[in-house]
Structure I
Amino acid sequence: MTTLTFFGLKNCDTCRKAMKWLDANGIDYHYHDVRADGLTEATVRGWLDAHDWPTVVNRRSTTWRTIPAGTRDEMDATSAVQAIVAAPTLAKRPVLMSDDFIEIGFDTDRYRELLSV
């Protein structure tokens, strides 16, 4: 299997639940803390190549609410990349990434399917 990278936050309940599931199923992964380690433009662009920007941007987050309304209303894929790189907590979490897929969010059935568990 290819290397898995798990992008998340240590204090995110969904991320903790997903990591617990990965660990319980013996899945090896590299943990990348989006706040502590940041995100590169290339990584975020890759996410947006696989998913539309509304799927990648957490529009229910505190970070989203701090963005001026006009900027939020005019958000597109290009501005979403810049916004997420500037404020990584704006990305939906977790993001599980391999050479074969980029999965946004945590769903046990979907993880089972992707990881053949």
Structure II
Amino acid sequence: MLSETEFMTELFAMWMESDIAVRRQALEAHFHKDVHFHDRDGEFVGYEGLERFSDSLQSRFPGAGFTLAEPPRRLGDAIRAYWRFGPPAKPAAVSGMDFIILSENKASRLYAFVEIGV
């Protein structure tokens, strides 16, 4: 298992990865094929759902990216990570917290709590 920081850093990079083959490889490495992702935009299920979300994120926020706001923490089968999201070299307009349930070192559920305008 990757460290919590490595896991989350790779996950954040995956969301903004424009190469579909590279993104799919990252999806398969970090998520179960029947993963459930809950976000303010809805629920996304499976690899196809996560790819739709990633495509939407990239089209709405070109050039933006995630950074960890503090080191992620693991407790049992869960990881909690606070993050910021926005364009490079500008203050992040969005922040939030991801709560991930792991099974066999892959995410089976992901909950993104998003705060706008912070």
Structure III
Amino acid sequence: MIERRWWPPILWAAVILIGTSWPRLQLPPVEGGDKLLHALVYTVLGVLTTRAALMGSRRAVTLALVIGGIAIFGALDELHQAWIPGRYPSMADWWADALGGTAGSLASWASRSMRAVA
């Protein structure tokens, strides 16, 4: 059985996959808005996954595995969009995903580290 701490990142990953499985929505064009949305969504995934992975641990290798796993998840999500009408995989979107996931993971790591010191 999956530990309770893993449910938030699993559910958020499911939200990402469901959201990217819809045909492209026509949103008002905002310069860089698409990349910002990618980064924000993956920042949340980074925070949730890092919190779950680091329960009782502050090991750097765990952080590296989380960041790598989120980058792989983002790449697979981009590839999966090739099969969705009106969507296409984008290297720029993947970079935004990976950078957002990294930022969220590092923020969560730093927050835990500061609490451990205090």
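Just so it is clear, none of the values below were taken in a lab; they were calculated from the coordinates. Predicted, not measured: the structure shown is a model, and the values here were computed from it. Cβ atoms are built from the backbone, for glycine too; each structure is taken alone.
Numbers below:
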{"item": "Top of I, II, III by FRET efficiency 1/(1 + (r/R0)^6) of positions 31 and 55 (r between Cβ atoms, R0 = 25 Å, to 0.05), largest first", "result": "II"}
{"item": "Source structure (of I, II, III) for helix-only ellipticity at 222 nm (-39500 (n - 2.57) for each DSSP H run of 4 or more, over all residues; to 500), computed value -10000", "result": "II"}
{"item": "Read-out Rg and Dmax of the Cα atoms in Å, computed value 13.2, 37, structure in I, II, III", "result": "II"}
{"item": "Structure from which 13.0, 33 was derived, Rg and Dmax of the Cα atoms in Å, for residues 23-62 alone, options I, II, III", "result": "I"}
